[in-house]
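Just below sit the structures, each encoded as C-alpha cells.
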Structure 1
Amino acid sequence: MGPDIVAAGAVVVRKQDGGEVLLVHRPKYDDWSWPKGKQDPGEHVTATAVREVVEESGVEIRLGRPLPPQLYAVASGRTKHVHYWLGRVVGEEDVSGYPANDEIDQVAWFGFDKARMMLTYADDVALLDEVVRQRKNTYALVVLRHGRARKRTSWTGPDSERPLTEVGRLQARSLVPVLSAYGVSRIVSSDSERCLRTVMPYARDHVLPVEALPGINEEDSSGETVSHTVGHLLAQKENAVLCSHRPVLPHIFDELGVEEEPLAPGELVVVHHRKGKVVATERHLVR
C-alpha cells in the first residue's frame, strides 16, 4: 500500500469582526476545509504548511502554536497524516483576487459561527473549536542545537573554532525554510563557530544580524547568563532563535520550565509563549 502520506496546513486567523478564519472550497470534492496539501520530497513539514496556504489562498502566514494533527485512511488504503498549526497573516489579507482553478475555486474569510456551519468535516470543526479556545497571539522562541560538527578528537584547534561537517552545513541550509515558517526576526547564538555557522544561512537569506553571546557558549555560560538571556527573549514580542550547545541546553530548558530529552545536532524545540509564559512546545529535526 506504500508509505503514509504526509500533508500540512493551517487554520489561518485574523481579528476582524471579532475573529475570522480562512476557508477554501475544493470543486473536486465540493467541500469547505482548511488550506492544506501534501509534503514535497525533502521538504520540512513546517515549510509545507506555509507553502500550501500560499498556493491555495494567496495568503502568506507564519506558524503559531501547533494544533492536533489529523490521521485517516485514504482511497489507496494508505494512511494520511495531516499536520496543522494556527496561522497568522504576515502580508495581504484580501483574497478576492485569488484566481479560481481546478483545485481551489473559492477562498473566503468567515466568522467563527459561520465557518462552523460551512466546514464539511467534523474533524475540521474540532480544529476550529480548538482555535477559538486558544486564538490569542503567541510568539515563538526556537531553541536550537547547532548542526553536526567535527569531533573533538579530530580537531586540534580551540574548541570554540571547531567547524561544522558537511552534514552540519546541510542542516544549516535546511534550517532556512523552517525558521522562515515561524517568522523568526531575531537571531541569538553562542559565539562558537559551530553555532554561528548553523544560523548564518538564515541570517544571510533574511538579511538579519546575528547576536553572538559568550554567555551561552560551553566555556563561559553560567546560570546567571543563561537566565538573563532566556528571560530577555521571553519578554520580547518577537519570534527568535537561540542556538547553543548540548551541555547548555538543559539549563535553557530549565529556565523555560520545559522538560525535554537531549537534542541531536540540528534538532530544535519551538517554544510558543505569551506574556512570558510557555503555552505550547513542538520538536523538529532538520536533516
Structure 2
Amino acid sequence: MLQLSGSLTALATPFRDGRFDEEAYRALIADQLAHGTSGLVPVGTTGEAVTLSSAERARVVRVAVEAARGRVPVVGGAGSNSTEATIAGIAQVREVGADAALVVTPYYNKPNQAGLLAHYRACARAHPGFPLVPYNVPGRTGCDLLPDTCLRLCDLPEVVALKEATGSMARAVDLREKCGDRLTLLSGDDFTVAPFIAVGGEGVISVSSNVVPQQMADLVAAARAGERTRARDLQVELNALHQLLFVEPNPIPVKWALHLLGRFSAEIRLPLVALGEPHASALAAELKRLGLLRT
C-alpha cells in the first residue's frame, strides 16, 4: 500500500503568455526535492486545475512524474463535480504515471453522505488497486465528508489517505477515533500542521511549501518526532506567511509570492486576478522578514 507522510507540496502551476511554463515548473519541483519535500501534488486547487484543459492537466502531471523520477510519490489531482468525469480524471493521472489520485468531494452539487459514499465507491470500482486520496474542503465545495462516512470508505482498499481541510482539530480527533490507523490523515491547512499531527495526522499537503519547502519539511518532521517545542516554534514562525497566503483565494497569494521570488511570471487565469494592495505589500514584507526576498 502506498504510504504518504511528511510535507507534500500542492504545486502551483506557472504560465507564460497564456501557456503552461514547463521550464519554471521543473525548476520549482527541483527546488522542492532539494529541500525535503516528501511528495508532489500537481493540478489541485493550488495548481488551478479547474481552469486547465484536459490536455494541460495531463501534461502538468506528466511533467511532475518525470521530474520526480520516482524519488517521491506524485498524487495527481483528478476530482470533479461529476463522478463520470472524475473516473476519467483518475484514468488520466494513472496513464501519465502518477502514484495516486487526489479526489476532491464533488463541488457545487452538494451531495449528501450517501452520495459521497457512492461517488468514491464508483471511483474505486472503476480503478481497482489504484490509490485514491479523498479531499475534504467544505469551504470550497459546499459539502462535508463526515467521519462516519470516512469509516465506511475504509472498506475500500483503494482509499489510502484523506486530505482534511476543515481546520478543526476536533474533526481530526473524530477521524482518528473512527478510522484508527487504517486511514492516513493529511492536513490541508498549513496553519494547523503541528496540532493536526499531535492528534494523529501524518503530514500536510501544503501551499506554503511552494515558498518555504525546507521549513515545512522541518515543521512536519519535528511534529512527527514529538519535538513539541521545535514544532511549536516553527509553526509560530511561519504563521504570518500561512495567513498571508490565504488572505485572498488560493492560489492568488502563493503565485504572487513565487513571482516576487523570481520563479514564476505574474500570470494567473481568470476569473482569478493578481494579488492587489495592501496584501501585496504585506506579503512582500513577510518574505523579506523571512530572509527570502532582498530589500
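Assorted remarks:
- Origin of the derived value 23 (percent of Cα pairs over 35 Å apart; candidates 1, 2): 1
- Of the structures 1, 2, the one that 0.25 was derived from, the read-out being FRET efficiency 1/(1 + (r/R0)^6) of positions 29 and 253 (r between Cβ atoms, R0 = 35 Å, to 0.05): 1
- helix-only ellipticity at 222 nm (-39500 (n - 2.57) for each DSSP H run of 4 or more, over all residues; to 500) derived as -13000 - corresponding label from 1, 2: 2
- Mean count of other Cβ atoms within 10 Å over residues 69-76 - highest-scoring structure of 1, 2: 2
- Highest-scoring entry among 1, 2, by mean count of other Cβ atoms within 10 Å over residues 149-156, is 2.
- Answer label among 1, 2 for the case where mean projected area of the Cα convex hull in nm², for residues 101-268 alone, calculated from the coordinates, equals 10.4: 2
- When distance in nm of label points 7 Å out along Cα→Cβ at positions 45 and 205 is calculated for each of the structures 1, 2, the largest result comes from 1.
Every read-out reported here was derived from the displayed coordinates using simple, explicitly stated rules and does not represent laboratory data. The model shown is predicted, which means the values in this text are computed figures rather than measured ones. Cβ atoms are built from the backbone, for glycine too; each structure is taken alone.
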